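Below you'll find the structures, each written out as structure tokens.
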Structure I
Amino acid sequence: MDLSKITNEKVRQAIEAWQHGDSETFLSYFTDSPTMADDGNPRVFSSFVESACGHERFTSIDKVENNGLEVYGKFHTESWGDFKTYFKFHMNAAGKFDRLDIGQARY
């Protein structure tokens with residue numbers, strides 16, 4: 001899959017790690033205790049990564065917004081099937097992600 005649409009290099013590298021099921025590399029782009037929301041509901045980030053990385057993935061990248069920090073595309077999960085989703089990365093002043101918002105996208 002072509003990730004070149006993702007213009008923020010750190011987001012692209014994090015998504016690449018996600019796509020390969022490489023949770024260690026994915027986590028390396030985040031602070032030690034990032035926050036997370038799933039469709040606006042708080043979720044434990046570490047539990048999400050542990051259960052989803054390697055089992056869920058983008059099947060297409062359809063659009064990228066907010067200077068490359070927001071990625072929208074079709075997504076496949078073993079539990080919920082296929083749907084459109086977003087990953088919205090929030091970067092702190094040190095250049096690490098300190099929050100991830102995910103959810104079903106409507107576009």
Structure II
Amino acid sequence: MPTVSYDDFAKLDIRVAKIIATEPIEGKSRIIKGTIDLGNNDQRDVIIGGAQYFQPEDIVGKIVIVLANLEPKTMAGVESNAMLLAADVDDKPFWLTVTEDVPLGSPIK
């Protein structure tokens with residue numbers, strides 16, 4: 001696996017967010033549309049994968065870790081403006097989170 005320099009890592013804006021809304025995407029069974037709150041009035045739409053393993057409403061309120069400065073990408077007509085980070089076990093996501101109560105938008109370093 002290639003290595004990454006600290007300078008490259010420092011370019012990543014990884015932060016704490018909360019999933020505040022979700023909805024199915026018509027015709028899609030593996031992805032849903034979500035809205036995340038990054039604090040400071042920063043709410044973004046995202047595509048959330050692994051939807052075959054959960055109901056959209058089951059993850060509303062979940063605190064997650066996101067890559068906030070990923071280039072926007074449109075899938076199934078929805079522009080995703082961040083990426084939720086997850087461990088991937090047989091294509092099933094296990095969302096990364098924090099174990100303490102920290103403010104939304106807190107940076108991960």
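Each reported figure results from applying straightforward, stated rules to the coordinates on display, with no laboratory input. Note that the structure is a prediction, hence the values are computed from the model and not measured. Cβ atoms are built from the backbone, for glycine too; each structure is taken alone.
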Thinking of I, II, which structure, once relative contact order in percent (Cα under 8 Å, 6 or more apart) is computed, gives back 30?
II
If volume of the Cα convex hull per residue in Å³ is calculated from each of I, II, which structure is the one that comes out at 95?
I
Once distance in nm of label points 7 Å out along Cα→Cβ at positions 46 and 86 is calculated for all of I, II, which comes out largest?
I
One of I, II was used to calculate mean count of other Cβ atoms within 10 Å over residues 22-29, giving 15.9; which?
I
Taking mean count of other Cβ atoms within 10 Å over residues 6-13 from the coordinates of each of I, II, which one would give 9.9?
II
For distance in nm of label points 7 Å out along Cα→Cβ at positions 14 and 30, which structure out of I, II has the highest calculated value?
II
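A value of -1000 was derived for helix-only ellipticity at 222 nm (-39500 (n - 2.57) for each DSSP H run of 4 or more, over all residues; to 500); which structure in I, II was it taken from?
Value -1000 for helix-only ellipticity at 222 nm (-39500 (n - 2.57) for each DSSP H run of 4 or more, over all residues; to 500) corresponds to II out of I, II.
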